[in-house]
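Have a look at these structures, which come just after this line.
Bear in mind that the values in this text are calculations on the coordinates, not laboratory data. Bear in mind the structure is a predicted one, so any value in this text is a computation, not a measurement.
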Structure 1
Amino acid sequence: MRKIYLVIPIAAVVISLLVTYKLTRPPQPPIEIPNPAVLRIAPPLSLYDQRSRLVRINPAYIGRHKLLVIFYDGSHGPHGSALLQQLIQGFAAIHESRPVVLAVSAVQSAANRRSLEAEGPVPFILLSDILDYQAHRQWGVFDERTNTPREAVFVIDRTGWIRHVHLGPDKLGTVDEWAAELKSVR
């Protein structure tokens, strides 16, 4: 008898053993949610970067990378923002977790480009939210009362869930806190 005829019975035995194992295994405990008030799926982003290229961060992209999304006051340029200066100085600690780092402001991409040409590059992507603060509103960092964007930091895991939120101005945290949060999420 040829050996090829043995493949089907062997495969049937292996499949039945796997099914039996799966059905007799005790159920896994539910996954603990760290902070249900914070936990939600990150909204997609579709904004222009400092080179006027459209950057789309959709759920499929979010599902492959950890993200650190920072909404900052860009009125004095990226080098004039205390929040981004802290990020630039401590970027090595953040980079250990290999996240995609996005900094979003309500400044035109041409203004970001000019600032980077004058003051030097930054090790992350600058995005411009100039169309009626749409991204700020989607992410919940726009103050409707005063009609102004707010500063915030979001740590997002590979599954697309927002795991940590720091909403400004006195609760933005530090680079060390963001680095530790990025290391703690999968």
Structure 2
Amino acid sequence: MRGGDRFCILTVPDYVLYFGRYSEEKGIRTLLEVCRALPEVQFVFAGKGPLENEVNALGNIENVGFRKGDALNALIKNALFSVYPSEWYENCPFSVIESLMLGTPVLGADIGGIPELIQAGKTGELFESGNVEALKAGVRKLWDNRTLAEQYSRNCGNAGFDDLKAYAEKLVQIYGKE
């Protein structure tokens, strides 16, 4: 189990986590193609949405439904890594932040604000949004190289997101000058 800046292995993580809405703009169809191509990789999906029947149709996906609070945090902390395959220009996806803050590396699409949150090669990896082969290669890389995924996990404790005070001070520096 991982969490924040502490790291201790209680069990070997044995799944890749997606949590969020099961919809087209979130890149679910792209992720489902990868799941089909990698039947030996176990995925856990936490959420709901219009593509839920397609999620449920694959044997290597355990759909646990919508989760929040401690139940979601436990899923995140115990995943080898989370995947965020968005195909939409999201400014600041909280799923990525939650994952990193809980010590779980992220394999994220290089679109919108996602690349600003993930330190590629340190707290996770980026892939070309909508590119099935690139996403598959990223999943394969982290699934097959547990040492690398665990190193990224240790690095997540130093992800360094601003607290409210630090963020406000930066805004004053930018916009407070005349």
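Summary of values
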read-out: Structures 1, 2, by mean projected area of the Cα convex hull in nm²: label with the highest value; value: 1
read-out: Which entry (1, 2) yields the derived value 4.7 for mean projected area of the Cα convex hull in nm², for residues 19-90 alone; value: 2
read-out: When relative contact order in percent (Cα under 8 Å, 6 or more apart) is computed for each of 1, 2, the largest belongs to; value: 1
read-out: Structure (1, 2) behind the derived value -9000 of helix-only ellipticity at 222 nm (-39500 (n - 2.57) for each DSSP H run of 4 or more, over all residues; to 500); value: 1
